[in-house]
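J.: Okay, got some structures for you below.
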Structure 1
Amino acid sequence: MSRMRKITPLTLPDEQLERFGAELDTLRQTTQAKLGEVDARYIRRIFATVRYTELAGRLALMVCFFLPAAWVWPVGIAGTLVLALSKILDNMELGHNVIHGQYDWMGDPYLNSQAFEWDIVGTSDNWRKTHNFRHHTYTNIHGLDDDLGYGVLRLFPEQKWHPAMLLQPLYALIFALLFQWGVAIQDMRLGRIFKGRTTWRAVAKQQRAAGLKVRRQLIKDYVVFPLLAGPGFLAVMLGNLVANGLRNLWTYTVIFCGHFTTDVVTYPKSVLKTETKASWYLRQIQSSSNLSGGRVLHILTGNLSHQIEHHLFPDIPANRYASIAPVVRDICRRYGIHYNTGSMVRQFGQVLWRILRYSFPSRVPKQRVATA
């Protein structure tokens, strides 16, 4: 089996690194200064779109059972797809970005990062800890960033291999279908239970709010709305199940394309000893990959098609990423930094190869540092 090439971290001479960081700081400041009504109007339209598409999708699912036979499947499928669209937008462009605090400056109680709750089984409070803090602070640092394989997959040679990894392609598929559940249990750190560091009772007590959220979501999607459809119970329940599955698959694909392509770089904990804001910027760029595409793709991905820009400026409204991406790319070009971008097909193909390759044993390559 062929070996994947190891991309080595790039470092810049101190003077260049300082100028590089200053340019990104300036870009951040000028972008923040432009925020205003355009951004507020954009996110409110997304909020309204999520609500109206959810209403339309759920109504279509509820009535399809009562329509003439020729209309049952077309209306049911349409309702499922529209509901899936609502869930995708709620998860990606609305929830993820609002919880990052991108719109806190608006003072809108519905778009406040500390109050917003999204339509998945995981709580926004747990997401703020596992994603906003741990992932964005320690991006791609082994032993600190839980998103490196999510404790399920071996995606880099530095991760320990064991025979169970031979079934990794199957784990990956199951994980994709149940992605919201991976998000829900990530902060529980269930591995501590199996290592004897804590107990199921302690975890259940600590994660009581998470358990309540799971119960609410299950009752809403698989009990309340199906019951409202009366004899159409099974049609609505199946539609909700498929809509959730489509949202999970899409979210998984987008997130994995942004983090696990061939050219991403991972780091040891030692990088933190001397890390500055400028070298943090550099680590974010080298840990991320973008997706090329048009406006529809950007919206459906929550603008995580601009994963590099998101990792640089996670609290800047995501609708601004498309306009600042050319500036970031030009900065990277001038400092000799690889700007990782490509089509979704290309990037996800690299992800699939990584999943397959590291299901087999591999040696950890020697860590080298490249200089510009």
Structure 2
Amino acid sequence: MSKILVIEDEAAIRRVLVKILSEESDAYMVEEAEDGLKGLETIKNNDYDLVLCDIKMPKMDGVEVLEAARKIKPEIPFIMISGHGDLDTAVNTMRLGAFDYISKPPDLNRLLTTVRNALDRKDLVVENKILKKKVSKNYEMIGESDEISAIKDIIEKVAPTDARVLITGANGTGKELVAHWLHEKSSRSKAPFIEVNCAAIPSELIESELFGHVKGAFTSAVKDRAGKFEAANKGTIFLDEIGDMSLSAQAKVLRALQENKISRVGTDKDIKVDVRVLAATNKNLQKEIEDGRFREDLYHRLAVILIKVPSLNERRGDIPLLINHFSEKITKEQGMPAKTFSDKATGLLKAYDWTGNIRELRNVVERLIILGGEEVSEEDVKLFASK
């Protein structure tokens, strides 16, 4: 059932609108508010599929209601109700996000058509949001252990916000998967996700890589070049292995977080950026701070939310699920028939000490699929995956 709110200070027009909509369909549940303030308070405390809102009202006019409602519940379509002298304002409300407007007195056919179209649009918006929240198969987090379930719960809460997240854990645990989930389940999911491996870039090049440079900034700078922060504008930048970043680059990252501004190497010109920053490290940053290799103020800027990814040895119950996942994925990639693992083979793999974590498990599963029998046996594991 579609829930509709009518905000109109003229009682006669309000009654007409409520009557028309209520009689049009049993699927419409119509509520009313007599002024803008009451209407906005009602929107805050209830969920609506559509709002019909007059423009000229005492206490708070329709434009103010629309602007305030868009901030708290942007998915609700608004149809503005305009008097003859309000047409210019009505048109302007569409620039502010209103779906459409109708004139007083309301034409029955136009009113009902506009209402149906607005509700259809709302359904499409909801469907799109659901689809956007589904994370790409390439970045699935496989596991049902308490440790992984807790991380998934945190992601659900944190992803819709712009809060910065610091992801910690040993190499091979899947820190990058957490970062991808945070991006793909956020409102920035259609914007770029830019990944920077800070450990793989020489310290003398990291600033240019992150912030760009202007022509002549250094010997090989033959033309202006945008950096990763600019490339990630409106989206997310993932600073992997941030514990390996130089102190000078850390200072510039800190400024970017504080002021939402960066400057390319070789110039003081500011460039505004709107970027969500996620970071990951396998190092103990508190120890790095004590040893003078990491800025404490940057740590506190990054670690608004802390997510620790457990080692594979800490979540052994997920190993059978991971084996099945990798087996299906690898056989498909290699164009091979599907393979299963015997219970004894799986039990043996569960007991191993996985110092290389999930990355090591995947390599072992691939080796067993290629070298093992039609069903990977305990003997195959002992022969091809011995530790």
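J.: Matching task: 16.4 is the computed value of mean count of other Cβ atoms within 10 Å over residues 94-101. Pick the structure from 1, 2.
T.: 2
J.: Of the structures labelled 1, 2, one was used to calculate helix-only ellipticity at 222 nm (-39500 (n - 2.57) for each DSSP H run of 4 or more, over all residues; to 500), giving -16500. Name it.
T.: 1
J.: Using distance in nm of label points 7 Å out along Cα→Cβ at positions 14 and 326 for the comparison, can you identify which of 1, 2 gives the largest number?
T.: Of structures 1, 2, the maximum of distance in nm of label points 7 Å out along Cα→Cβ at positions 14 and 326 occurs in 2.
J.: A further question follows. Thinking only about Cα Rg over 2.2 N^0.38 Å, for residues 70-181 alone, which of 1, 2 has the largest value? Don't skip to the answer; put the middle values down first.
T.: Values: 1: 1.36; 2: 1.65.
Across 1, 2, Cα Rg over 2.2 N^0.38 Å, for residues 70-181 alone peaks for 2.
J.: Let me ask you something else. Which of 1, 2 yields 28 for relative contact order in percent (Cα under 8 Å, 6 or more apart), as computed? Intermediate values should be presented prior to the final figure.
T.: Details: 1: 28; 2: 12.
Corresponding structure: 1.
J.: Any idea which of 1, 2 comes out highest on distance in nm of label points 7 Å out along Cα→Cβ at positions 174 and 350?
T.: Biggest value here belongs to 1.
J.: Among 1, 2, considering only volume of the Cα convex hull per residue in Å³, which has the greatest calculated value? Please list the in-between numbers first.
T.: Numbers: 1: 157; 2: 216.
Comparing 1, 2 by volume of the Cα convex hull per residue in Å³, the maximum is at 2.
A short reminder: the numbers here are calculations on the coordinates, not readings from a lab. The model shown is predicted, which means the values in this text are computed figures rather than measured ones. Cβ atoms are built from the backbone, for glycine too; each structure is taken alone.
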